[in-house]
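Laboratory data are not the source of any read-out in this text; all were calculated from the coordinates shown. Predicted model only: the values in this text are computed from it and were never measured. Cβ atoms are built from the backbone, for glycine too; each structure is taken alone.
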Structure P
Amino acid sequence: MPAPLQAFRAIFFGLCIALGLSAGAAAQDYPSRSVRLVIAFSAGGAIDVLGRILALKLTEAWGQSVLVENRAGGGGNIGAAAAAQSAPDGLTLHLGAQSLAVNATLAPVAGFDPVRDFEPIMLVASAQDIVLVGPNSPFRTMKDLVDHAKAHPRKVTYGTISNASSSHLAVTLLSELTGIRLQPIYYTQSSQMATDVMTGRVDLQMPTTGAHIGNVNSGRVRALAVSGHARAAMLPDVPTLIEQGIRFEDEASWYALFAPKGTPKDIVAKINRDMERILAMPDVKEREARLGFRFIGGSPEKLAQFLRDEIAKWANVVKSPAFSGQ
């Protein structure tokens, strides 16, 4: 081999080794200072509760503060785009939700693409959906509800905060699976919506389970069903939609961890490993059951494929008559 070529190869491989060692050292020392966890919704919701649990556990694991930053607006687009545009050093993470997939079709943002602009880290969890009616409702099973709604299209009302909110998406999926058409009633406050369901002014709502377990157990509302393959741990007497013949297999609400595109793979891998350990902790598992989450976990590649599949799924759903209330 000519000497110049030998010299080039030696330099090239030396650089590769140096870069590899540098990346490894970066992951080993990560994080060297505090980390931002951007959540694209206001404080108090299910994703915020989950984010604060994870931030506390990551702070303990890393010895550096993980600070939750709520950047609400644009149906989740504002916070997500801001996180994606941050430096790819692992010091900004994004706990994203199903809005990332829905907005790709419903409300795309120029210059922002969640597949292109994020490094996937982990599909963290989903939250079981629950069908709630008032205690004096004539509907005691999903069959009662579906039969009545089919006989009276758009006469059965449901409460929702906005188009593409988790409750709206869940009802849309339910409508698509059962062939019913319900009438949305829009609210600005979840508390008022819950009150109207309790009193019968609105026929039903389909929120995530966690915040409503107490109301179900106290009898202030009646739960007809939960989503997913298994009953909610804290509501063992409430059957799943699947048990009642409705193939509502996957929760509408999910939560996943991302980093800006270009974040070193070793750092992504370290965060993934640390998250797997956190999700398996007994005290975290206890809160999973109590708050109505279903922890998922898995590789960055699993999340990457899941996000692509969700974008395709919701692209079809948001174009359906059930989504627009037609």
Structure Q
Amino acid sequence: MTSVGGAATQIRGYLDHLAVERGASVHTLAAYRRDLEKYRDYLAESGIGDLGAVTESHVEGFRARLATADPDTGRRALAPGSVARALAAVRGLHRFSTRDGITAVDAAASVTPPRPPRRLPRALPVDQMVSVIEAAGGSDVDTDPGRLRDRAMLELLYATGARAAELVGLDVDDLDGLDHPEGGTVILRGKGGKERVVPVGRPACDAVGAYLVRARPALAIRGGPALFLNTRGGRITRQTLWNVVGVAAGRAGVGSDVSPHSFRHSFATHLLDGGADIRVVQELLGHASVTTTQVYTLVTVDTLREVWTECHPRAR
């Protein structure tokens, strides 16, 4: 069977499929494009200009190339996680090409990505999380729009476990019930455009409400639906959110490795520590599989040990 078009055309077709039919985010598409461009260049060096001519040994060779440094060219070996991500893009490309009849054989089907070392997420203790949030400012007497916005972002990040992209993508209309005594809700749009509704507690509702009343009107010089705005009136970026978290963590003296994802890790860990069912946490986080959520159970072992020490008659 002869495949249709060259490798570059086939890669573009796959990326279009991810964008249109799978609803992949711009960040996912950018990462896949970079990895597949490396794959295309590797195939070209091997004299392969069409996916129909690729064999399993070519895919294995690409995997080895990524994991091996080359002192002559200055190319560094990628970490296992980066190799696994690139292989995921390549495997998806070949699976798509075979399923759509572009190629006869899936050359990447048997090539497995390296297993990255399992890292436990870093979760801040509750008191440290509160310190970081309060360090952002936005008190009852604060009039600075930036501090009111930053406090609202961090409160909402911890209250919902939102990913950074989900938080910055929020519109005002995604919030509901901010004035309800028991708190409100927010619609988060996760990977693949999948929506989920997450509760929002009173502290976050109050912080977001204060921002909407006392800060956002001063920032909304260009109009638009975005919830969190920068000083030019546009939607904030993920980089801005990272900077806000980093500055607040520095003020709180918590450390330099706190990120928006630390809030997500802490959200999940604190829920599990409080007795939440893992499948409820899975839904709140927007994980497709409970297996992804189970990594958070590993960081609660200290709590288990404390309970065991307190309660077991032979603990001491």
Structure R
Amino acid sequence: MTYRILVVGDGPYSAGLVSRLRRRGAAVAVAPLAAVAFDTSRPNGLAIPGLEHGLPDAVLVRSFSAGSFEAITRRLGVLHALESMSVPVWNSASAIERCVDKSMTTFLLQKAGLPTPPTFVVEGHAAGEEMAARELVHGPLVLKPLFGSQGRGIRLVNTVDDLPAAEEVADVYYLQRYVPRPGPPFRDFRVFVCAARSVAMMSRRGTDWITNVNRGASPETVSGQARAELEALAVEAAFAVGADFAGVDIVRSADGGLLVLEVNSMPAWSGLQSVVAVDIADAIADALLSFLAARAQPPFLPLRELRPAASANTR
């Protein structure tokens, strides 16, 4: 069967996914969500470039462009509409919403019983000062933008005076207890999860405590007993937010414990790809097409409803 796949996004990652899917016989259309229109004159209510006659068999969301609140709401609405018509969307609108909003991510991780640093999110500078004053007695805090990636906008808060003005953080203060760890060099981990299994992982080593590759950290391979522990925790974290694929950031504290920092529903993988043998775009394409093939054979349970096996290492 030839599956019709809509890849959402542009750039080299999207192009890589398109080539892998086409190599496997899929008919692929590529379009940003901004180009998909609600059109109630059409039978399905949507006008999708490259798919003028009917709906795709699946949608793969690689990137989500910035825009106004209204534009983002409309684009998420497109994904919700596709799902309402039983089109599988990787990742779903709900998963994207949960991961983009760091406060919801940490809330869901904590509710799932997964180790994550204590986190506090409030609105208003006065509330931020009050929260910081309360929590700084336990040590420094990390301030992160509620929406953001690749380490941009992150800063260390050692005193209440370190809090930025409200307009610098859109009046929302996301504060997380800093996780002390050996360094420099500092290290953390990125684990790529797809279809409820760990596909690849790397350690990131840098002189800065913010260890993103785009900030100069070096990607390294991970070996030894740590792999199984990282894999189990990352798969549980992706399940907690309902992500079909995700990049999970994990840090090891000074006492040896692992904590999940973030789950990214639209992860980049150039740094990771440089230190692993598996082709990550291949892995995503294979997983999506296998998912569609299994979906046609009842009984079928969506991946995001298949809870991974519990591990003592994740508690």
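Quick check on the output: 12.6 is mean count of other Cβ atoms within 10 Å over residues 34-41, derived from one of P, Q, R. Which one produced it? Label of the originating structure: R. Out of P, Q, R, which structure matches -16500 when helix-only ellipticity at 222 nm (-39500 (n - 2.57) for each DSSP H run of 4 or more, over all residues; to 500) is calculated? Matching structure: Q.
Among candidates P, Q, R, the computation of distance in nm of label points 7 Å out along Cα→Cβ at positions 194 and 266 that gave 4.7 used structure P.
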